[in-house]
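A.B. asks: Take a look at these structures.
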Structure P
Amino acid sequence: MSKAVIGIALLALSHTVGAQTAPRWLVGRDSTLTFIATQQGAAFEGHFREFDAEVRFAPNQIETSLIAVTVDTGSVDTLNTDRDEALRAPEFFNVMRWPAAEFRATEFQALGNDDFQAIGTLTIRDQTQPIVVPFSFRETGNGAALEGEVTVPRLSFGVGQGEWADTTWIGADVRVLFRVSLLR
């Protein structure tokens, strides 16, 4: 092996070893994923009881940060059994065919103070779309809080097929609010 090849390999290795990965956080049980939608002009709130997240984030290491969230769409709960069953059905989340929604971001921008935005993709059903998610990140002792809100255009993800694509009955936009408690 030539000295040039060995030199290039050592240089590449030194850059890999020198780059620190953002720390991994554990997601606390008190984390919440809530949504607010409208039905016949009236707002209703729901949440997903089951979701998991991989969070590797530090404000001074955004270039090596990652947030990946997997939501069990079958765990939807609006405190209305009929509506929950409808949301699980083929016209909406179709949980039998697509049991999970996924968000993944590997690009982040600092906005000042404790505010950031995650630039990634959201997949619901069989539709993947780019999305920018603003959030705040505040460290607190042995943990941190990651909170934010984003508006999701449900029809862009195929949520509401057939007659439910008509926004007269169900609004086009859904507000998604999240509060994730993070532990070291």
Structure Q
Amino acid sequence: MPVLPDVLRPGLRVVFCGTAAGAVSAAVGAYYAGPGNKFWRMLHETGLTPTRLEPLDFRKVLDHGIGLTDLAKEASGADSVLAGDAFDVAALLARIEAVRPEILAFNGKKAAAVFHGVPTGRLAYGPAPGRPGFPPVWVLPSTSGLASRAWDPSPWHALAAVLRGEKAPRNGTNPRQETQSRPARVAARGTPC
């Protein structure tokens, strides 16, 4: 039995796929419920949702053309404790083929690496190699609080820009920063030019 239900339907703009429900998410029955998880904040900050949703409101993402799933549906916990046989790439492929979102976005390199069958070090953030006839794939920095030391919101902003039909910003930068000159960005940060 799945730890968390899929939140999927045909016609979605993006489906976010995590590795597995974290311990807190499994305990409360809601996606990205850990106190340090930045997922819901990023959906709002990037404009993918008009308001900041709470974890228990996870089903409301459908109202915004967003879906949710995990690569390991019947396991929970941190990536470091998940057994290799917990991941079901074939089932994920079938779920995504059935609903055909515009983009499949992995929340973290671990799930993307298992999906692609490569080590995490071989993946970059942003658009990733895809499969013929399959929706485009993106790899995003994990929003988990456990991954905070490597956090970079730029790929999240780049994905949101693509979903809005804007040109993807260079190097995954925040599209709001792209409209400013370098001196203006430096001045805005309070750093001398």
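A.B. asks: Compare mean count of other Cβ atoms within 10 Å over residues 105-112 across structures P, Q and report the one with the greatest value.
C.D. replies: Q
A.B. asks: Right, next: Using the calculated result -0.19, -0.40, -0.88, -1.00 for log10 I(q)/I(0) by the Debye sum over Cα atoms at q = 0.07, 0.10, 0.15, 0.16 Å⁻¹, pick out the matching structure from P, Q.
C.D. replies: Going through each structure in turn, the value belongs to Q.
A.B. asks: A value of -7500 was derived for helix-only ellipticity at 222 nm (-39500 (n - 2.57) for each DSSP H run of 4 or more, over all residues; to 500); which structure in P, Q was it taken from?
C.D. replies: Q
Each value in this text was obtained by applying a stated rule to the coordinates, not by laboratory testing. Here the structure is a predicted model, which is why all the values come from computation and not from measurement. Cβ atoms are built from the backbone, for glycine too; each structure is taken alone.
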